[in-house]
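Some structures to go through are shown next.
Only the coordinates and a few stated rules stand behind these numbers; no lab work does. The structure displayed is predicted, hence computed values, not measured ones. Cβ atoms are built from the backbone, for glycine too; each structure is taken alone.
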Structure 1
Amino acid sequence: MIIIRSVLFNIYFPLWTYTLAIVASPFYLAPQHIASKIGHIWSTGIMIGLKYICSITYERHGLENLPKEPYVIACKHQSAWDTAIFLKHINGPAYILKKSLMNVPLFGRYLKTMCMIPVDRDGGSAALKQLQKDVNDRLEKGRSVIIFPEGTRTAPGERVKYQPGIAFIYKDMKENIPVVPVALNSGKFWGRNSFKKNPGVIKMHYLEPIYPGLDRKEFIKKLEDAIETKSAQL
């Protein structure tokens, strides 16, 4: 049954994505806030598909740790699920993502319209400076920013070194804008590069915000310990 459900969802996912992209194509040149509503619709469709096809639901804990927007979310990255969920629950978030995704047909056009933040992974210090500039621009406009500090999806229980981007962002942030660590276990149900979708409940925890003021090493240690310790418990 899991295999059948997985086959159905693996058909549903691209079909839903590209059908919505085509139907909503008149909004290619729409303002960012309208494009973000389309992103919300897309994310909602994914969550509905997971629930009714794969019997995968989710719980969000620690909502009391979310301050008034904007803020930066630093999230554990185990699954494609992680990239969809914030579009549903945060108002017009700006994701930090690979520059190459901007070139995906139809989908990439929406990423540009939603003013996401592309990063050239081979761009060195110039790319990090541009990242800082883009993040500050989105925050000043009242938009929260989503970053996956590992820079890639990992398997449950796997721990990798965090990429420098999150530290560059943190050191340049205003005093009243925090980084909110997020732990989760989505990889147990929708793993990276996995065909199978295992039924169950994805758990996501918003952890205590980290406000500016720490030096780089203190910040990274506090962030990693918070995310990795909680994720390992889920």
Structure 2
Amino acid sequence: MEDLGSGSLVDLRPWGFPYEPTVPEVVAAGVDLVTFSGDKLLGGPQAGVVVGRRERVGRLKKNPLNRAVRIDKLTLAALEATLYLYDAGRALEAVPTLRLLVEPLAAVRRRARRVLRLLPAELRRRLAATVVEDRAQVGGGALPTVALPTAAVALGASAAEARALDEALRRAEPPVIGRIVDDRLLLDCRTVLPTQVRTLAAAIAAAPSRIPWRSAPTRAAGTNPKYESAE
């Protein structure tokens, strides 16, 4: 028996990821039982999956504990729909997690710039809003050591302002979660779907109304060589 944790059905090496054995590879190697998650890298509902030799899986199904831990019909339907995407060869474009992981940096950068263009020019200046190059960590349990190049929207002219914006965006609907680096709030656009760009821009635009602004002077966008403007 082997536990693959997140368990990928796709070899991600062509996109610069280190080698991780895939579920099909481990099953083909003759392992009796292979366990992995139905969510995370697979992109389906939260569930645990067990695959392997028919007789071994059959014994698990007959175990009395199976009735207590088996998934419900709705979760099963969601998992089935996700697996059909893999079977049809459409997983990389249709499963959001995989789509964002393999997306070229240029596309992520364009999305970040689009977020800025949707903000009024005065608000961009007030928030010192810029696009920055960053590194995105894939996950804690799934490929924990892998970091991908990404582009983020950076906000805040001071550490205090960045913290205030962070709190305001976390209270938005839906919540927007970023992280503070070098006294600026970074919103990683590799985690933003194209359909969510306007929602993110609206949340940023509404954030100032939720926080008390300080009278300290605002740093103009583009004064730090690490950052680039939205223009």
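Brief remarks follow.
- Structure with the greatest value (metric mean count of other Cβ atoms within 10 Å over residues 61-68, set 1, 2): 1
- Among 1, 2, which structure scores highest (criterion: mean count of other Cβ atoms within 10 Å over residues 157-164): 2
- For 27 (relative contact order in percent (Cα under 8 Å, 6 or more apart), calculated) the corresponding structure among 1, 2: 1
- At a computed -10500 (helix-only ellipticity at 222 nm (-39500 (n - 2.57) for each DSSP H run of 4 or more, over all residues; to 500)), which of 1, 2: 2
- Read-out distance in nm of label points 7 Å out along Cα→Cβ at positions 69 and 101, computed value 1.7, structure in 1, 2: 1
- With log10 I(q)/I(0) by the Debye sum over Cα atoms at q = 0.08 Å⁻¹ derived as -0.40, matching label from 1, 2: 2
- Each of 1, 2 could give distance in nm of label points 7 Å out along Cα→Cβ at positions 29 and 181, but the derived value 3.4 comes from 2.
- Taking FRET efficiency 1/(1 + (r/R0)^6) of positions 77 and 165 (r between Cβ atoms, R0 = 25 Å, to 0.05) as the measure, the highest value among 1, 2 is held by 1.
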